[in-house]
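Laboratory data are not the source of any read-out in this text; all were calculated from the coordinates shown. All values derive from a computational prediction rather than experimental measurement. Cβ atoms are built from the backbone, for glycine too; each structure is taken alone.
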Structure P
Amino acid sequence: MDRLDVRRAELHQVMEDRGAWPERSPWIREAVRALPRDRFAPERLWRWDGHAYVPVDRTDEPGGWADLLFADPDAAAVTQVTGGLPTSSLSCQGIVVDMLDSLLLEPGHRVLELGTGTGWNAVLAAVRAGVGRVTTVEMDPDVGETARARLLAHAPGIRTELGDGSLGAPDSGPYDRVIATYAVEHVPWAWVAQTRPGGRVVFPWGRLGHIALTVADDGASASGWVQGLAQFMPDRTTGTEPGFTEVRGTGEPDDERIWTRELAPLRDDWDLRFALRVAEPGLQYTTAEDDDGWNAWLHDQDSSWAVIAAQEDGTTVASQGGPRRLADLLDQAWGEWTQLGSPDRYAYGLTVTPDRQYAWALDPGTGPRWYQLADPRGARA
């Protein structure tokens with residue numbers, strides 16, 4: 001066996017050992033074995049060297065190229081870098097498998113995929129759905145054309161379109177299943193409107209987890225639970241978000257107070273982190289530990305910020321600036337989660353209607369709700 005065969009077999013076994021191959025969808029395991037991700041990877045991948053993304057070419061570093069593809073079930077392989085930032089990737093094998101399992105795909109289903117990428121996900125879906133049952137949409141012309149060539153070689157019945165995924169692909173609908181490979185905060189109503197009643201829409205929500213919605217019998221809404229946790233690339237239209245330094249500026253804080261919560265869970269407790277992104281979706285934060293203790297830097301991507309810093313005397317101080325008191329909002333959302341019994345990520349879900357969406361916890365009808373406006377781009381079927 002060459003290096004590629006070895007790494008491919010090792011990744012397959014790691015997923016076996018983890019119990020990551022879904023029991024209710026055994027077809028996925030066989031499809032991945034028959035159509036491994038290396039067949040859909042470009043000749044150049046990108047590795048983070050601690051300072052920047054550097055190219056790893058298959059011809060020059062075949063072993064390193066194989067390592068990037070098959071290093072870990074939770075590792076994505078970066079396939080495109082623009083302006084120093086990754087803009088396209090071959091999603092990690094674990095999440096591809098998990099999301100296809102969440103789709104509950106059956107033979108004969110008509111499938112719409114948003115975000116073609118390398119084409120691997122579309123091909124796997126086509127193995128189950130059948131010839132001529134999958135349509136995939138890609139926004140990036142270069143990525144789309146490269147994927148089209150791969151798909152023609154491996155699954156010529158897949159329909160490929162170039163366009164804005166938030167608009168769906170109405171000409172080929174309605175669909176039984178819709179799956180997005182990039183993260184959105186607001187679910188485009190077109191995805192729901194182009195899905196049959198009882199159909200399923202699976203997508204990464206807020207770059208932290210993926211959700212499966214079921215379209216209501218009257219087609220007027222869709223609702224469903226969180227299915228898994230992972231980090232995703234955003235919709236291409238999201239744009240570059242400002243960082244803490246840009247939002248913080250040079251002004252003095254407007255408010256300071258003693259902070260009493262331990263900050264380590266902000267890094268380590270993924271259920272807390274998911275709850276916070278539901279309650280305050282615009283809140284961005286990073287954490288670090290120094291000799292004095294834990295610290296956190298918060299901002300809202302606009303004009304509000306907070307620094308929660310451990311002091312030499314053992315206290316922790318929250319300094320805040322801007323129109324919103326982010327440390328106070330963090331403290332409030334954290335406390336509400338605790339009062340709910342610290343539910344895990346799978347206790348949350350989302351409901352989408354034409355003009356709004358809201359997250360909920362514990363029960364879609366009676367549990368607490370967090371409302372958001374509908375897609376601000378106004379995408380409609």
Structure Q
Amino acid sequence: MVRFVCLLLSGLTVLAVAAAATVVLLPPPSWDFWQYGLIVLEFALVPAAVAALGALLALAGRAARPRAAAVLAAVNAVALAAALVPPATTWWAARQAGAPVSLGGYADGLATSADREPLTLVYASPGGEDLEMDVWRPREPADGPLPVVVNVHGGAEDLPQSLLPRWDTWLADRGHVVFEVDYRFFPDGDGTAAVADVRCALGRIREDAAGYGGDPDRIVLTGQSAGGLLALLAAYTPAGDIPPSCPVEHVPVAAVAAWYSVADGTADAPPYPWRLRSSPLAAQLDQEGERMTDGDPEVYAAMSPLHRVSPDAPPTLLITAGHDLFLDPGDNRRLAARLAEAGVEHRLVEIPWAEHMFDLNWGGLASQWARHELSVFLGRHTG
């Protein structure tokens with residue numbers, strides 16, 4: 001009886017790993033389906049462990065049904081190998097890039113909580129809408145002014161500015177004053193309003209940085225997804241093209257870093273990845289204006305960092321997710337090529353098998369690699 005139970009459980013592990021592969025590899029029919037795939041991919045060692053357990057259970061039950069046990073053991077072994085592909089590929093690529101990733105912190109949890117709360121301020125009220133920023137400072141007081149990191153969160157207008165606060169405290173405790181800024185999320189399709197808000201925030205931060213222990217002359221701008229797009233635009237666009245949404249001076253930043261962020265929103269951009277093209281989510285994104293195929297091409301080009309690059313652009317770090325549902329890696333490769341043509345210092349990091357918003361998993365190999373790259377980048381441009 002026990003051996004039959006082992007075979008039954010082995011069969012269930014096959015089904016569980018197959019379901020995990022489905023949400024990772026197939027076009028998502030809904031946002032929830034995509035989110036499940038993100039979690040599965042970022043914790044891929046869990047389905048790998050399930051498959052390994054299934055193979056052992058099959059071997060334990062081989063006396064009851066030898067043939068069935070052999071098949072289940074083989075299928076679980078194949079599932080184990082497949083589940084190991086994403087973490088093994090990321091591990092190898094990170095080590096080749098010199099990033100010290102390890103399994104020690106793999107189970108450290110998510111980045112959605114932190115060990116302390118920020119100071120939250122209203123930095124402007126354009127059109128009567130209060131825009132907030134969170135201020136994160138090191139736990140230990142510093143001897144002198146610290147470099148400033150201004151982060152623009154991704155997502156939508158109803159999300160908090162400190163969406164992944166564990167990253168904020170990590171940056172702060174590594175010797176930075178961190179400002180997480182909110183913005184108007186493209187009101188009425190006007191992308192310039194959000195860029196103007198970021199520039200407003202930069203001006204306010206430069207005015208007030210010293211009061212929070214920051215150095216107003218060492219400001220780096222970062223952002224993820226839509227926030228990365230805004231960070232690149234705010235950093236690349238000439239001062240007079242998009243003025244701040246509040247009465248402050250233009251602030252040129254020392255450097256800019258963008259994670260899984262679109263570089264070109266025009267019709268000339270690479271197509272969506274095939275998973276998105278085959279998903280009903282693609283039509284929704286097109287309807288919301290993610291890919292700009294109608295209207296004035298010059299306006300869309302002006303809202304695409306790729307078309308804003310000049311020799312005056314600040315040093316740039318681009319971190320691209322290789323399994324991003326929303327963005328083809330070729331998009332950021334084209335931006336890197338344009339930066340190279342303009343003679344702008346830059347680094348493009350492609351993390352294979354990482355999904356959009358991979359940094360949700362604090363201990364994940366992709367997040368470990370990203371932290372290494374960000375540490376090196378900030379050290380070079382704020383030291």
Structure R
Amino acid sequence: MMIFLYGIILILLMNTYGGYKVGYLKKSNLLYSQILAVIFTNLFTYLQIAVLDKHFLTPTQLVKMTALDFIVIIIWTLVYQWIYTKLFPPRKMLLISGSRSDYHLMEKINSREDKYEICKVINIQMGISLLEEEILNYDGVIIGDIESHERNLILKYCFANSIRTYNVPKISDILLKSSVELNLFDSPLMLSRNEGLTIEQELLKRFIDITGSVMGIIITSPLFLIIGFIIKLTDKGPVIFKQSRLTKGNKVFQIYKFRTMIQEAEKDGIARLATDGDSRIIPIGHLLRRTRLDELPQLFNILRGDMSFVGPRPERPELVELILKEIPEFSYRTKVKAGLTGYAQIYGKYNTTSYDKLKLDLTYIRNYSFLLDLKLIVMTPKIMFMKEATEGVVGEKTNT
């Protein structure tokens with residue numbers, strides 16, 4: 001039974017963290033995912049044995065077994081990644097761009113040179129006939145942010161010719177994708193109820209928030225004392241930093257965080273995000289931000305009902321006001337409570353653009369379920385120590 005439970009837990013965690021995604025994740029990410037899954041599985045198994053034996057055993061065997069697991073993981077990953085690379089060389093890609101700049105998209109795709117090679121970029125203004133001739137010369141087509149009519153023509157042409165396509169979804173695509181199929185008539189219909197969470201979902205979510213935040217505060221109370229002491233020792237200012245943020249229904253609340261920047265970091269009155277190498281960050285602040293421990297005090301926000309464990313990241317009112325001028329749909333994020341962790345926090349980065357954050361958050365809102373919340377909570381430890389998840393913006397920016 002112990003072996004059976006070990007296998008089930010390991011498979012679940014490996015699947016959740018992406019440990020089986022050979023060729024999909026970067027080599028470092030794949031190794032990290034598998035190692036993290038093994039560490040948590042081994043710790044859980046050790047606690048099981050301790051409960052059954054009614055005392056904590058010497059963890060020597062656990063450490064030896066975990067070290068052996070690491071060796072097997074490294075060998076397995078390197079071998080299978082090598083095999084995958086030989087079987088599936090990088091795809092030759094054509095990028096079709098529109099009026100909106102696709103610089104960020106190109107930068108992200110070029111970072112995976114093991115999977116994709118953008119050989120040519122053509123603007124949609126060159127004409128559909130020219131594009132159709134070019135498309136046949138490549139393994140796949142990346143369709144950037146272009147008008148729906150032209151995009152539909154390209155999609156149909158690629159489908160007819162069995163050409164793989166990678167599409168940048170529009171907000172309407174995300175809303176439509178999560179709709180329900182209706183087969184009441186001989187004409188297919190897609191139903192979008194466009195509501196928030198049901199009463200039952202709200203009650204269950206609130207129960208989990210209260211229970212989880214109380215347990216979290218009790219368990220992490222030693223960290224509160226240690227971090228607070230270090231901040232006082234190094235910078236002498238207040239330990240807790242308060243800031244106005246927006247939550248469900250655009251309600252303004254005061255978010256709590258461990259202070260990671262010098263006092264009066266924005267004394268000029270201009271709201272700005274942290275940048276790479278930001279001189280305003282205090283010494284302990286770098287560690288707190290990298291591990292996201294600076295957000296621990298938000299357990300009290302969750303207990304108060306300002307936030308939930310899972311939801312869109314709460315943004316500052318003044319930044320949202322600027323974003324809404326360019327992206328009016330950004331207000332859709334406040335259909336649910338803001339969250340400590342969330343879909344955009346797991347699958348995005350600190351410096352992910354506002355438009356992409358909106359798409360990620362809408363994906364969560366439109367596909368909400370208790371199991372999705374559970375998955376995102378389990379995924380959170382993985383991103384806490386991933387450097388790319390906490391990258392600051394390049395240069396000085398006042399929006400997200």
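Out of P, Q, R, which has the highest value for distance in nm of label points 7 Å out along Cα→Cβ at positions 152 and 208?
Result for distance in nm of label points 7 Å out along Cα→Cβ at positions 152 and 208 over P, Q, R: largest is P.
Compare distance in nm of label points 7 Å out along Cα→Cβ at positions 184 and 280 across structures P, Q, R and report the one with the greatest value.
With respect to distance in nm of label points 7 Å out along Cα→Cβ at positions 184 and 280, the highest-scoring structure among P, Q, R is R.
Tell me which structure, out of P, Q, R, gives -0.66, -0.81, -1.17 once log10 I(q)/I(0) by the Debye sum over Cα atoms at q = 0.11, 0.14, 0.25 Å⁻¹, for residues 168-247 alone is calculated.
Source structure: R.
Upon calculation of semi-axes √(5λ) of the Cα gyration tensor in Å from the atomic coordinates, which of the structures P, Q, R produces 42, 24, 18?
Label of the source structure: Q.
-16500 is what came out when helix-only ellipticity at 222 nm (-39500 (n - 2.57) for each DSSP H run of 4 or more, over all residues; to 500) was calculated for one structure; which of P, Q, R is it?
The read-out comes from structure R.
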